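S.K.: What follows are several structures.
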Structure I
Amino acid sequence: MGAEPLAADNLNSNGEAPVILGLQPSALVDHMAHVDWSLLDKIPGERGGSIPVAIEELEHILSKMKTQILASPDGPSPIKTIAGGSVANTIRGLSAGFGISSGIIGAFGDDVQGQLFVSNMSFSGVNLSRLRKRKGHTAQCVCLVDALGNRTMRPCLSNAVKIQGVEMTREDFKGSKWLVLRYAILNLEVIQAAIQLAKQEEVLISLDLASFEMVRNFKLPLLELLESGDIDLCFANEDEATELLRGEQNADPVAALEFLSKHCKWAVVTLGPNGCIVKHGKEVVRVPAIGEANATDATGAGDLFASGFLYGLVKGLPLEECCKVGSCSGGSVIRSLGGEVTPENWQWMYKQMQIKGLPTPNISK
């Protein structure tokens, strides 16, 4: 099929399976910049959302982006290009910031973007032994960030290489504790195949609801996924949670939390500047946000919240502490552009964790 896994030297040195695996069928590269508000009026779709575009549209937005960039403190290259995708952000955060052995399942193209994805994830210590190389294009996404730190995303996935459900085996999941997924209708077949294989290996499943458009436009398959009982942990932001119950009498985050908790062991609704609410069994916890006052770019806030929360679960922390770690890590990524936490911001996070009496990761770096 023209796919080849990366060399086995990407396995952990002791050959053990990663504790947490992420499924991102298509490797993805993000092109990010702070842009003038007016640019968002010139591209189709709602602000703040994520709508797929064709390669021509992506290139058109990129060219416009270069003319509408706001002054950036990040140095001479105002457009930042790094490995992206919600799952990749979470997995990279777990590995680089929390020292949890993590791996990714997916495919990347034999192009410049593919190489960039591999080197960025590899540098962060992510196990890439389940990542396949393919002839073809690597997925790309334009992330437009306004002066207030709000982000609008336009991914181009249509011509990108992608792993198929039939390529995965139980062996891919053997020995891991968690599988991190993001809901996407284009990847539904791969998601379902991965869940089936992971469950045979008694791996717990974490699902992120992706975007309010994805919930709105493809609600039925999402409800079937939740009602299957296979999703152990669900992350939703306020917009996604409200969209999930649109048309119901109470379509607020609290009602959504109740709904999700009927189907998942852990239900998490993030509320941006208002923190998060979480339910596990009969226990409900509400935790304030951390670092919101310094928001430069909201990209990756939910993804890194998931990194911290999963770290807490893996370490067996109480529910409230899992939320607090999530708030610290979510707060760390919004302090600079993009979904990757800088070394300075990891240090900021460790300091916040110490202040709050949370156990900090044992990282050799």
Structure II
Amino acid sequence: MITSKLPNIGTTIFTRMSQLANEVGALNLSQGFPDFDGPQALLDAVARHVHSGHNQYAPMTGLPALREQVALKIAACYGRSVSADSEITITPGATQAIFCAIQTLIRAGDEVIVFDPSYDSYEPSVDLAGGRCVHVPLSQPDFAIDWQRLADAITPRTRLIILNSPHNPSGALLTRRDLDQLAELIRARDIYLISDEVYEHLVFDGAKHDSVLAHEELYQRAFVVSSFGKSYHVTGWKTGYVVAPPALSTELRKVHQYVSFCGVTPLQWGLADFMAANPQHVSELPAFYQAKRDLFCDRLEQSKFRFTRAAGTFFQLADYSAIRDDLDDVAMAEWLTREHGVAVIPISVFYQEPLKNLRLVRFCFAKREETLIQAAEKLCRI
């Protein structure tokens, strides 16, 4: 019998809830993907490159044209000039980028601080590298960093802190003040950062995304990860990128080249063409997704769910305790899916030790208007 390297890992909750939604014919507001397609001009660009023969290996670091477009976007959004050649690496998805960054940094016995609730890929990647995750719960109800708990969690073995803003699942945002506090806390320590910023362009109500890319001190010790899939409504393309200072990028690329070597070539060509022709796309995303959030939340106001509108991402948390306080969130997610035709994600799965009496579920509002209206109608009838 093989001895599992991940003995506590099963099928992810995202896969399980999507499968259940398909089985019972429920509206799928669980897994984080749009039920609409990416921009037609982007799809046409990829098709054009497929048919023009751009179907062989891309350069290991990514197509130069796409890396150049990422560099231009970073300069426009965050005021940082980065080298397309030495600081940007295109990867087959943000999850793979995070995996490679963790493998680059972590050795046996190293500790990695993650903030709960945290995305489920972080800990398995740390485990496979021989490290150990130290879980620091975010404060309630605002999902902010508890700075004293973070300071207490740092030890001489701490090698890495993983940030996620805008935050999945809560939608909370880190501020410039947060980044300054973090810089002060780790300034004299040999601690690196992974900043998971895949929802960087999904921020609402006039807020701005405070990226590690815009923080000179923190960037020097950071891998900043983002996703074309999230920004261009094409999650199935699994294409992302990492931005890091040259020395860190050099080491990351040593790992990346033996995990996948390169990303999918025609997708990179298509993205480069679309970004060059439509640089305004990312600046239009906040209004696009805020309209979906508000459409869903306006209708959900008539339900028994209680919520504060998400500040970012395309996820909305809601407290269901006024409906079925007798059910934990996993049971509630299954009950909503089977009995009321709306699939959701329970929040406890994002915790090492779920908070007692946690009664929150996560809805994905990256859906067509008719999907959101129909889902809200079902939820309001409960």
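S.K.: With mean count of other Cβ atoms within 10 Å over residues 150-157 computed per structure, which member of I, II shows the largest figure? Show your work: numbers first, answer last.
M.R.: Numbers: I: 21.5; II: 12.9.
Across I, II, mean count of other Cβ atoms within 10 Å over residues 150-157 peaks for I.
S.K.: When distance in nm of label points 7 Å out along Cα→Cβ at positions 190 and 214 is computed for each of I, II, which one produces 1.2? Show your work: numbers first, answer last.
M.R.: Details: I: 1.2; II: 3.3.
Clearly, the read-out refers to I.
S.K.: Could I ask something else about it? Among the shown structures I, II, from which was the value 16.1 of mean count of other Cβ atoms within 10 Å over residues 38-45 calculated? Can you show the working numbers first?
M.R.: On the way: I: 13.1; II: 16.1.
Clearly, the read-out refers to II.
S.K.: Let me ask something additional. Taking FRET efficiency 1/(1 + (r/R0)^6) of positions 182 and 342 (r between Cβ atoms, R0 = 41 Å, to 0.05) for each of I, II, which is largest? Present the calculation step by step, with values, prior to reporting the outcome.
M.R.: Values: I: 0.95; II: 0.65.
When FRET efficiency 1/(1 + (r/R0)^6) of positions 182 and 342 (r between Cβ atoms, R0 = 41 Å, to 0.05) is computed for each of I, II, structure I gives the biggest number.
S.K.: Right, something else. Please compute distance in nm of label points 7 Å out along Cα→Cβ at positions 54 and 278 for structures I, II and give me the label with the greatest value.
M.R.: Details: I: 4.4; II: 1.5.
Largest value of distance in nm of label points 7 Å out along Cα→Cβ at positions 54 and 278: I.
S.K.: To which of I, II does the computed value 10 (percent of Cα pairs over 38 Å apart) belong?
M.R.: I
S.K.: When FRET efficiency 1/(1 + (r/R0)^6) of positions 30 and 246 (r between Cβ atoms, R0 = 35 Å, to 0.05) is calculated for each of the structures I, II, which structure yields the highest value?
M.R.: Details: I: 0.75; II: 0.30.
When FRET efficiency 1/(1 + (r/R0)^6) of positions 30 and 246 (r between Cβ atoms, R0 = 35 Å, to 0.05) is computed for each of I, II, structure I gives the biggest number.
S.K.: Of structures I, II, which gives 25 when relative contact order in percent (Cα under 8 Å, 6 or more apart) is computed from the coordinates? Intermediate values should be presented prior to the final figure.
M.R.: Numbers: I: 17; II: 25.
Corresponding structure: II.
A short reminder: the numbers here are calculations on the coordinates, not readings from a lab. If you're wondering where the values come from, they're calculated on a predicted model, not measured in any experiment. Cβ atoms are built from the backbone, for glycine too; each structure is taken alone.
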